[in-house]
Structure I
Amino acid sequence: MADRYWNPSAAANWSDVDVWALTDGGTADQAVPTSSDNVYFTSTNNNNCTIDIASSFKDFDCNGGTGYTGTISNVSYTLSLYGSLHLNSTMTWTCGGGLYFYATTSGNTIRSGNHSLTTNTVLFRGSGEYTFLDNCTITSSANGTAFWGGTLNFNGKTITTPKLNLNLSQSVRVLNLTNSTLILTGAGIVFNTTNIASLTTDFTGSLIKLTNNSATDKEFNCGDFTFNNLWDSTQGTGTLTTTQNGTFNDIKIDSGRTFIITDSTTLTMSSLSATGTSGNEIIIESSTSGTKANITTPSDFINGCDYIDFTDIAATPNTLTWYVGDNSTGTDSTGLIFESLTITTDNAIFFGANF
């Protein structure tokens, strides 16, 4: 393993001769970095770099000295990292190729430096560990973020990506979203659990928010996971369909949305935050007319909803539980009470006091 410092005499290509040095500010007589080399861009040399070949390296750090302020550009070449990625806010980062993380060790980190990681795919494929150090936006033209191996810690940050694909298992995987926010901006299958073999998840205190505003439909695979909060904040005419069983603390649905539950599957939720308006109702329906989808809750009651049109929905428990609002309606649905629950001392449960 060796260090490679960017030190050309002028703006240059990654693969040019006489651009890489062994030390910061040293003689530029080293070979192009390999997968075992650490790459450094520092304030010693702020000349621009054009990545003109597919490249592999270990750590990639742009914070040396007072921080690199030049431009690193890459139209389409894949960058393969076997260590950490640290950008800084004073540089310009315009990289459009794939960004693949292959670390096999723990303790690797990602700092975006407030840059959008514009790429065709961000792929985690090694057996090692990666932790986000700041909020990160991934703008992908193809597959979004694919998590196929290792441990990925969101670390309480907000990670924005078109899609999160868990659809291929390369090895044992741990996905940790504890107290974090995942914003899914894409359409199609935005949360893909086609293959979740050897996958452990932790969604404690997390929020998954969908924000796509197009006419293209969205799909969220629940994977039989236990989530925290899910928020359908999409707009446009595209619908959102959940597949597979899933358990949630809260499901929030914005006014005017169509929320489709795959028939014969069950969504379990402790609360439902869904209030439409007159003329802009929320639709909650089964994916198949005449075949019910199921909603259930461990709570004593569901309340605070209104202006929802239910079709082919079976709600359980089906006695004095699902209060879905005076202005809601139901077609071929069971277990729903079309009124709001008024809390009184007769139907409330109080702790630590006598009434």
Structure II
Amino acid sequence: MIFIDVIEKYLVVKSFACSQHLFVQLRPRNVLSLFILSFNIRGFMKSTVIQLSNKRTIEFVEKELIDPESNEIQGQTLYSAISPGTELAAWQGKAPLRPSKMYPRLLGYCNLAKVLQVGECVEGVAVGDYILTNESHRSHFNIPASKILCSLASDQVSNLISLSTTYLFHLGYSALMKAEYFPGHKVAVVGFGALGYCTGELLHTFGASPVVFSSMDRSRAVSFNKTTVKSKTNQQAEYEKFDIVINTSDSWDDYLLSLELLKVGGICLLLGFPGRGLSSPSFNPLDSRLLYDKQLQIRYAGYVPECDVAESDIRFTLKRNLSYLSSLIVAGRLDTSCLTSLVKGHLDIEHMYTVLSETNKKHFSGVLKWN
């Protein structure tokens, strides 16, 4: 946008009439004015983007960001939550989930930002609003308004750090929906990382009493006193007791445990990626003793419709889900404290990855602070 003060300071303005038309001639006052105008005709700023340039090698890349287009908003990241499973796997050098370029790689997808500018065609979002998006770890960004997952007026939110974890809860929420969870189902969660915690917290909020199977350090397990946490080993007494098992792990042993825990007709919902970065298992993962004899179903979580359609067409969409979950966080009905116990400036991201990679880690996740 060209502002009047910029025009008057750097341009010579001449107007003249010709054939009943008015023409305006704008001429730079000097070479310096021309140089300055090249940057002022459209505003610009610097954005710091975190990317992985190689195994365990983080770079902070500066990129220019111009004013948003008419259908875009410009956001300033305040906090971005770390998704340990995805981000640590990339940082540790594990192959991508699908064939793609290994490096450079962007990291993160749980972004809470404040709206700085709004394009002239954007409706329903105002400067100063807080927004949730899937933008990677970066200081500023422009995105189409249609990519905003959830927006809240500035007077609606007090704890912004908590709100940055909303998408982590959505991963557990979408798993429960895919498993067709209903109150009364007996549910087990295998793995007690960030996603295991989120799934267990959601189940507790919905009135269930889930059982979590974990090999984690016991001191970390006692920090979550809303559900039963059991060791993964020697659990034959728990076999065939559960209607639904949410498996958040990549381990083949955890996959096998998930199938063993299920009753006849049970559903195993995969929120993790069994076998990722591992050699082939020592057992048959499609063993008829488990799948055929017990008539089990294996389902994958992940896809949720992102389209903007009426509730009568698709009730549960990504944006509606995020709006619902953020309302639970704002109301204090979802406890985010186990996800936000580690908060550091964005320059400390490698330190945070190191801490979250420790064998007896005390933190479920972490949050990067950008302002």
Structure III
Amino acid sequence: MERNLTAEQLALFEKEFASNPQYRVMQNAVTQTPVNAIALDRQVVTSIDHSVSHLLDDWKVTHQKKSGRCWLFAGLNLLRAGAAAKLGVKDFEFSQNYVLFWDKFERANFFLEAIIDTADRDADDRTVAHLLSDPIGDGGQWNMFIAVVRKHGLVPKTAMPETESSSSTAQMNDILRKVLRQGARDLRALDGAEARRDRKQEILTTVHRVLSIHLGTPPQKFLWQWKDSDKGFHRDGWTTPAEFAAEYVQLPVDDYVCLVHDPRSTSPVGKTFTVDYLGNVIDAPPVMPVTDAAVVANTAGGVLFVVGSEMTSRQAAARALEQLEHAKGRPIGAVLNRVDLDHNAYYYSQYYRREYASYYGVAGA
């Protein structure tokens, strides 16, 4: 065969494909139907037992939609059970949009301070390049969630409901990235801390305006009243976000840490680590995950194994289970999350209720 693709070779490839009826049947099928549906092994599907031993609660699902706020939703969902119990209601939600606003604003300030701190480095320095690569993404950590709650408190969802941009953050994030990158350019061009901080004030004014337009204005206080499950009426009156969090956060958040798995020899188990310039609130405790989750697996009553659909390979899942077994952990079940029902409806339609379809069909963080 020649180094380049000649006309004769291209004709040969086409002839080889056209001469096989099986290939043409496959072409007709795949050009009209998703390949996953065509490759479905019906015997495997019909052999699956759909009975389950445990049913989760029937709370209303919280919906991050087209955003990367999974960590934020997870944190608030951890707090909502205690709040609902204290309020005497079946279901309750804290405002995810409220926490998103302050995370974005604090994160913008955190980024600009990092740019000021690294202003003497070359633009192609790895840390500077990393900072500029994504100044204000949606993802976060447990410590970052708690830092926002401690500083800004919480409000019920009714006090600051979802908006178009909180549910679909891409366009808002694009605008914020442009503002912050242009701001980083300006800060690096200035001399002296005072001049840079004056410019930072101007940049943050723009960031606050963008967030307020897209997400709404966070309430400084709100009137809180509700009916419990027995139709009893309650009224706390005018309340600040800090007062609301102090009253209805029942979880001892200081007792919780972030457990991660890092198999590198440079990260020995049972130690705490941090990452430079990872955080949102200036002067808050650093993001310090503990490695690794397998260390505490044998002390827990059970381990729930979570796998991301079409994200975690069979080999990676098998290795994780082997590590769990080696640590003497006791698996009590598995969860397959982030299932795209648009592409896998035949597989999973019997497992998920219809109202969950769009939630599992959205790509998150």
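Please treat every number below as a calculation from the coordinates, not as lab data. Since this is a predicted model, take the numbers as computed values, not measurements. Cβ atoms are built from the backbone, for glycine too; each structure is taken alone.
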Original post:
When helix-only ellipticity at 222 nm (-39500 (n - 2.57) for each DSSP H run of 4 or more, over all residues; to 500) is calculated, the result is 0; to which of the structures I, II, III does this value belong?
Top reply: I
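Given structures I, II, III, which gives the highest value for distance in nm of label points 7 Å out along Cα→Cβ at positions 69 and 93?
Comparing I, II, III by distance in nm of label points 7 Å out along Cα→Cβ at positions 69 and 93, the maximum is at II.
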Original post:
Between structures I, II, III, where is Cα Rg over 2.2 N^0.38 Å, for residues 165-212 alone highest?
Top reply: III
Original post:
From I, II, III, which structure was relative contact order in percent (Cα under 8 Å, 6 or more apart) = 15 calculated on?
Top reply: II
Original post:
To which of I, II, III does the computed value 1.8 (distance in nm of label points 7 Å out along Cα→Cβ at positions 173 and 197) belong?
Top reply: II
